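Where a number appears in this text, it was derived from the coordinates with a stated rule and is not lab data. Treat the numbers as computed from the prediction; the structure is a model and nothing was measured. Cβ atoms are built from the backbone, for glycine too; each structure is taken alone.
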Structure P
Amino acid sequence: MLETRGTPTVAIGLVRRQMEKTRPPRGLWTPFQLGRPLGEPADPVFQRRVLLQALGLLERRDGPAILEDFPEDPPNWLDTPGWVPPRLPNCETPDSPAGWQAMLAREMAELRPAWQRAMQRYRRTTIGLGGQGPESWPECAARFMAGELPTVPLHHTAALTLRFLCDDLKAMYSETAQADGAPPSSRQIDAWFWSRTIAGRLLVALRSIALQSENNALKTVGGRFFVPAPYLPR
């Protein structure tokens, strides 16, 4: 509708196959991590290059459905040499809801000083979607592991309660990983979280619980939002 009224538009997308199907009048595909269509955070010079290339498509007249690829990877997409992940307590994968609760609480307590340093460093936190404080997360997760369907006042369905609990966990650990020194790449954070933390193993286990649930909403969010495809069990 905007185009037919004389206003040119351009879309920036992260999933090329989706852009090919939806055929925007002008589209720039950026081969970056989902959620980062302009590249990595805190890199305005690179982000400006992405925006300028996208805006440059507004001058094209060889459409319809122009689709162009952005040719670069973000500079800080590369791993940070010498990055040391936060220290974690030694523990085996739990085999009961109570075990998961205890091990997650222990791990979060170990990481809390680093998380607080991260909040001081960046003067913000991105947690809060779940509607409950970090001290409540281990118990809430354990209740789902036990087959319960708890809710919180902010989210009146178990599916949303668990989805945003998982989002808050991932956000806290991501912030913690960036507390000291040169920030790690997103790939380094992901590899640390999904391969070495109890929280990462918990989210994989919660995904399995959700997929086996008779609650269709829980099954949907578990399959789509908990664990990125590269870190699904093989």
Structure Q
Amino acid sequence: MTRPQHILVIDDDPGIGVLLKRCLAIGGFAVETTTDGAAMRRALRQQTFDMIILDLNLKGEDGLDLLRELRAGEDIPVIILSARGEHVDTVVGLELGADDYIAKPFEPRELLARIRTVLRRAGGKAASAPTAGSEPALTFLDWQMDFRARELRHTTQGPIALTPAQFDILATFVNHPNHVLSRDQILDLTRHRSTEPFDRSIDVHISQIRRKIEKDPKNPEIIKTIYGIGYIFTPVPKSA
């Protein structure tokens, strides 16, 4: 029998913990709830988890600090759980590598759908790029995209760190040069189909990519904005 996927919840509100445990159990998930960073670390040492749901507004250690710690040592999907007034922190969380966010109060069916989307995406990372028939590696300007190693390298700077979502988005652009792509198309092509909040985070991810590959991120030449439509990748990639 296939084991249920295991989710670790970090939230210091007991009511939210009970609600999440009940909701996720109905969805077929095994759930462990913790209230702070120390309990999170103990749980991670003792068990294996498929996903973490992390509240930002914790007593003691800040949720963003815990996210930084997780991203430094764990390759595990993370969904941020945040109050509606924490928009800036949520954007920072996405920049730090969170996979999605859920706003409180949340609707249980939406929560389950978003969890399944992120887990499906995490399980298909290796297949998301390259697509069937594409090259194992492509170069553009001073950059090389290695799809098998999931690595971006600069000719002089070496490997450049990208989050999984950033790599998938850039790989989509590289595989579709000189095509205007809407946010919906980017979501479809990267398997990042989710609901509106993740759609808005596409702009955040592209902004971060520009900071890493553009000479002047405020006046981008590689990934240009087509206002009211989406984005276009202007270089013509070549086989590595």
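A few remarks follow.
- Structures P, Q were shown, and mean projected area of the Cα convex hull in nm² at 14.2 was computed from Q.
- In this comparison of P, Q, the computed figure 3.0 for distance in nm of label points 7 Å out along Cα→Cβ at positions 34 and 138 is attributed to P.
- When P(r) over Cα pairs in 5 Å bins from 0, in percent, for residues 26-161 alone is computed across structures P, Q, the figure 2, 9, 16, 18, 18, 14, 10, 8, 5, 1, 0 traces back to Q.
- If helix-only ellipticity at 222 nm (-39500 (n - 2.57) for each DSSP H run of 4 or more, over all residues; to 500) is computed and equals -15000, the structure in P, Q: P
- If distance in nm of label points 7 Å out along Cα→Cβ at positions 10 and 202 is computed and equals 3.0, the structure in P, Q: Q
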